[in-house]
Structure P
């Protein structure tokens, strides 16, 4: 189990622990002999490291994107911590807890998943409920994909469990809107769409040691993947109504609102319109909140937020 994290490194600290090797570069000392520059990381940040001796031999034994067990000491270099290493050995990935290297939701994933199941049980439509149960009855999918996947690489819920956290929030917001408007909204369709709108992110991203796009994700994006996943499971059901299937897939295809923001189609049903807005509410609130928390608690305003082209007021913001 990892004991020393980047955020806790201080001048004079001794380090004997595992880190993710983010990058490595061979360089030359003034006398012409080689040395090795490394960047190591964990969930709390990154730190520079150097290997002065046996650089070529160590370089041949380690690869970027792998875990390494390092031994060395911390000193300050230009005001920042730097590790001087005497030993660097590559580690077996299976022996490492990924949560030590990736940010994780602060919520209880099992509790959040139970709330998603509770919302599923409120759906009265037998076809939609049967479809959702095909997802939930797949233990490998639930435990290793749905409960672990991030909802983004950078913008919002970009951590393990982020997809589940975001899905729950969107489904609960959708339920409130559906209950407010009553019969003019197909509540069952909206809730099924809310639960499945980002399901393709379980395959759009890889999230074992870093959060990045999978090959499938880069080629297709999560909306296309999500529609494919829905079609795969509908194929296992008897006589799923074609119109219902198309309306559900439209919710997935349109939840980004406009083609400018990545939607395959703009929302063309009331349920799709509602889903687009509740999805945007949760993603923006969570993303802006994280942006605010990256600032000094004493600041009254954030720095300029380029995607939304504004500063945000922080005076009186509650801190956890």
Structure Q
């Protein structure tokens, strides 16, 4: 019989259903509890995924259900307190939806307390677990396009609902927090290094305290550059391109790949990849890391690198200055 991992979730809004849909087909996962302050969201999740134990209080759920893994799918502004509660109650692993924190300072606090308690912490960038992303990285690393010199990425949606957390600064929203985080992550991943400095501009909404649009440049030094754009209010766009000394690699469908066939092109040649549910892959990666020390596809150092870039981009956009990142 397969090992059963006891998984609980806090936050039963939209993204929780992506997790729930994946878990129902994973025999190793037992959903032992769900928590949300909103009764309707909690009831909908519990009914859909047959969860018997529901709570409005996170501490109560953790103490009564004693899960191995807590999945944090609340607003970013709540992530730190959720992680601290999970540490207090002794879980073994914590998967936190992106963005993992509202700034680097919060993430550093999370890292400090989880490492002290020997708890594994991972940011939920599901696309990094998909075979398409892994195949792209393999092609880049084997030199299929030569030495990488440039990468660009785009992610935009038509969201205009200002009550949504994504357009509320007080809840940790903003274009780069919800969308641009992917663009930054893929650029850093294919480059295999951290940028030395960044600069950014965009459209700021002072009433809700969010950047609705952010366009940024990441300078890696030695003429190696990354650029991205992300926005709410633009038409749906998602793609990335990597250019090297010997060719280019292009991915049209960047972040939402699931089961079935996915595709990317290298120098005009199309490659096909058989997909998996990335939400299932990421939870199993964390569970296996907890159980037997399997390396995380996204170590917490990766999350720190992404968050530092996001902070620097926000500072640049506000000040109009190029911001150098710490060595």
The highest value of mean projected area of the Cα convex hull in nm² among the shown structures P, Q is in P
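Distance in nm of label points 7 Å out along Cα→Cβ at positions 7 and 23 was computed and gave 2.4; which structure, P, Q, did it come from? Before the final figure, lay out the partial values.
Values: P: 2.4; Q: 0.6.
For distance in nm of label points 7 Å out along Cα→Cβ at positions 7 and 23, the value 2.4 is produced by structure P.
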The value 0.95 for FRET efficiency 1/(1 + (r/R0)^6) of positions 111 and 207 (r between Cβ atoms, R0 = 35 Å, to 0.05), derived from one of P, Q, belongs to structure P
Calculated from one of P, Q, relative contact order in percent (Cα under 8 Å, 6 or more apart) reads 11, and the structure in question is P
If you rank structures P, Q by mean count of other Cβ atoms within 10 Å over residues 31-38, the highest one is Q
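Please state which of the structures P, Q yields 44, 16, 10 when semi-axes √(5λ) of the Cα gyration tensor in Å, for residues 39-158 alone is computed from it.
Structure P accounts for this read-out.
From which structure (P, Q) was distance in nm of label points 7 Å out along Cα→Cβ at positions 103 and 279 calculated, if the value obtained is 3.2?
Details: P: 2.2; Q: 3.2.
Matching structure: Q.
The numbers here are math on the coordinates, done by the rules we state, and not lab data. This structure is a prediction, so every number in the text was calculated from the model and none was measured. Cβ atoms are built from the backbone, for glycine too; each structure is taken alone.
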